[in-house]
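Input: structures, listed below.
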Structure P
Amino acid sequence: MPRFNPIKAISAILPRLQSAKTAAQMANPRLQAAIDLIPDSITFWDADDRCVFWNAAFAEQIKPSGARLRPGMPYAEMLEGSLKRGLFPDAVGREEAWLKARIAGRREADRTFERAVSDDRWWRFDERRTPCGGVLSTITDITEQKRGERELEAKQAEASEANARLEQEMAGQAVVVDALARGLEQLSSGDLTYRLSADFPPAYEKLRGDFNGAMERLHATMNGIVASAHGVHAGAGEIAVSANDLAHRTARQAASLEETVAALEDITGTVRRTAQSAGEGNRAVMAARVDAEATERVVGDAITAMADIGRSADQISQITALVDEIAFQTNLLALNAGIEAARAGEAGKGFAVVATEVRSLAQRSTAAAKEINGLIAASSVQVKSGVRLVGEAGSALKHILAKVGEISALTQDIAATAAKQADGVNQLNAAMAEMDRATQQNAAVSEENTAASQTLAEEAQQLAGLIGHFTLSGDADLLMESVGARRRA
């Protein structure tokens, strides 16, 4: 809703006010009622600055001054009452001068001014000269407007301060951005020794410290990378030389191992044949042992038979001795019979012939017994010699059998050992074959390691070239130069 303008409101009655000469002329009920409806204070003063009329709003507004509002009241009286009640704070301590200036101002042309009044209120005075020399005065309470203006001014001041702070911050930011731009420009050019030495605004000092700290850490990191690249390049060169030597040694070892495997295969065949020969020898010795044991049994039987022959010879000797004794007794009997037959004469002739035959038979029996005894004696000597020889043969055969047993045990051990050796040689041959394959693989890996070490050295050189774009401390630059020189060499 638009604010009420009292000037416009009274513009309709202004012709009558301009022609009014006295209070009686202004004392029109209808006019007074219309003016009372205006919310602002309205008064009309004649050419002598005496009050002609006023509205209800002015009567209410003038109460704090203590002035007795009445027609014809001088304007000065109203001001003095207002000063005594402290209605105008700007007049305190200079009331007389303020009063003169205020009254003198009434003589000027139309004017509008504002005054602070008590209780932190503000009034706007609008004074207009009429053709009759009077003054139409309007007083508007602009406290709320002033409060809004003050708030607006406070906000504007705050905004100005904020703008000033913002400008200050922007100026500081410009300094910070410019310094950071220079720092980043140095960083983009590879200079890691650049530092932000100029002080930043306090709010951005941490940013400067962070930038310098980041540059320090980046510089230290790049120094570490340079040292690592130097170490990697040197280590890669050493690895390349070692890997190359290892590859040659591995190749020679592979060739030697291949020859060893071939020789070991020959040895394996020889050991296998030896094991087979040892097995066959063991079987032959076992067969010889069986034959020797059988021969031992035959010799034992022969010794027993020879002993039986000896006993039989002894028995025959006893029989022949008995026959010889019988022949001797028979000879004695035949002799006695011949003697008796001779005594008998013719009667004993036949008996004498028989006795002579019996004597002859006894003599032949004695001779035969003696011959048999001689043969038996010779046979006994031969039998005893044979028994002794057979016994010696048996002892020798037992010794041979014992030796054959020892030889059999040894051949068994040899056969078992040869079999174990054959198994061991087979396992060794398999292990050597596996070693040969591993050596061949190691040779291939050595070649790969040689190629990898060369690639690593080249990558280290490339890394050194990349790091060479950065400006570092003197030691790091020397390391990079040494890497480049070693690479060129």
Structure Q
Amino acid sequence: MQTAVEPATDDAVLRAHARRVTLAVIASAYMLIAAALSLTKIPICDEGWYADPALHLIRHGNMGSPVLESAGTFLTGIDQKTYWIMPVHILVQAAWDRIFGPSLFSARMLSAVAGLAALLCFYIVVRRITSRERLALFVMGLIAVDTSFLVLAGTGRSDMLSLAFGAAAQASYLTLRASKLTTAVLVAHAFVAASGLTHPIGGLAAFASLVCLQFYFDGARRIAIAAIPYAAGAAAWGLYIARAPQFFLAQFGGNSGERLWPWKLPLLAVRREVVERYIGGYTMGSAWSRLADVRLLILAAYLTAVIAVLATPRLRRNPLAKVALVQAGLIAMILLLFEGAKQPWYLIYLVFPLAALLALAVPRRSAWTAAMAAFIGLQLAYPAMVIVQDKYRKTYMPLIEHVAPGTFTMGTAELGFGLGFENVLDDPRLGFYTGQTPDNIVLDPRYESYIKDAPQPVRTYIADFLNRQYRLAFSNSYYTLYTRQRPGE
């Protein structure tokens, strides 16, 4: 005999199945795009800078970065200890490399997997706040196709791992708070501490986001014990700093000092924030296509969603809207005041609150389907172009193939992935301070920009150095290779 409960039970089973299928589709699509980007995107110097200390830790037992030349910079002692970036990513990357082997693809897949973890955590956050399954999946899907998110998923930097720790902080807090508030506070703030020890900007964004959640749901309850994870993290970091405090002061002080200028020049900071981070970030510098400016519609959509939520009382009262609005405002202020380089990388920390607000603002009507399809198309256009261009194989690898194996190359750090980091020295001054004479010199846009703006003595030295001792051996749209002339040539 059937009971009245069975249809409802069947509906619940179907909904659970549909949820699992949708989660799997979003996660699989995201990982496929991230993997494709990891295989095709041209490497950048940051990836070499982040990979080298992890590899050095595996091979030599210390977190030095000998790929970087310290002479004439603030990177004192960089060949022995790396302090200018935070240590957790180095440790995680080293563990990852031990398991999967060191390579450019492996370093990028660490970011991709961290991004997948962040996606799942943000799904949990929305579901816990709103109890709305479809909304949680919608937000997860919007994040998964966001250009900033996808580009960082295919880049071997620390940003995505830092974001994943921050997302885990929010998800763990909302999961544990009802039954174990003390545990929730300790675990969540431990994740924030890990985020900060992975990247300072990510840590600040994670802290602001978690405190926003904590005060919204529980006020200041148990807030004092949140200091414990930070004290533990500071103690661990302090032990590493104590090994060479003079190197730490030079490296970390030099790097952070270049980032905090907005406090002195706030109006200039606002202008550069808008032009370089937001407009430049959403158009990708407009260098890849004349149609790149159309991508400003993505930024316009996010801003319209913020305004719509603020202007609509029904939306404004939604708990997710309240949290996302405050988080977006706090993170935007952190980027304005604490990240003076104005790099678009850090837009990744705004993706969750902006996606949440957009998901709330979009009416659930079929007429909006085309608009959302266009929005997703704009998001995916740049990653698709990068994948199709395949500059890793068409631009990077041809250069690597023209360099004699085992020879000493002075050039940008990402060359280490193809030539071996032990054979590469990243010194855009080309030995001006050290007198080193490499077998090969590779110029790329970063080196060319540095040389163009370098002091006159450095420019004169480099021009004479190249003209007297080197010959052009290879050139393409991105790299120029010079090899040292042998006697009689």
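Bear in mind that the values in this text are calculations on the coordinates, not laboratory data. Model, not experiment: these values are computed from the prediction. Cβ atoms are built from the backbone, for glycine too; each structure is taken alone.
What to note about this one:
- Of structures P, Q, the largest value of mean count of other Cβ atoms within 10 Å over residues 114-121 belongs to Q.
- Sorting P, Q by FRET efficiency 1/(1 + (r/R0)^6) of positions 82 and 186 (r between Cβ atoms, R0 = 30 Å, to 0.05) from high to low puts Q first, with the largest value.
- Identity of the structure behind 0.60 (criterion: FRET efficiency 1/(1 + (r/R0)^6) of positions 346 and 442 (r between Cβ atoms, R0 = 30 Å, to 0.05), calculated), options P, Q: Q
- log10 I(q)/I(0) by the Debye sum over Cα atoms at q = 0.19 Å⁻¹, for residues 146-193 alone derived as -0.68 - corresponding label from P, Q: P
- Once distance in nm of label points 7 Å out along Cα→Cβ at positions 58 and 458 is computed for every structure in P, Q, the highest value turns out to be that of P.
- Rg/Rh (Cα atoms, Kirkwood Rh) derived as 1.00 - corresponding label from P, Q: Q
- At a computed 0.20 (FRET efficiency 1/(1 + (r/R0)^6) of positions 218 and 258 (r between Cβ atoms, R0 = 30 Å, to 0.05)), which of P, Q: Q
- Structure responsible for 1.84, with Cα Rg over 2.2 N^0.38 Å, for residues 98-177 alone calculated and labels P, Q on offer: P
- Source structure (of P, Q) for helix-only ellipticity at 222 nm (-39500 (n - 2.57) for each DSSP H run of 4 or more, over all residues; to 500), computed value -27500: P
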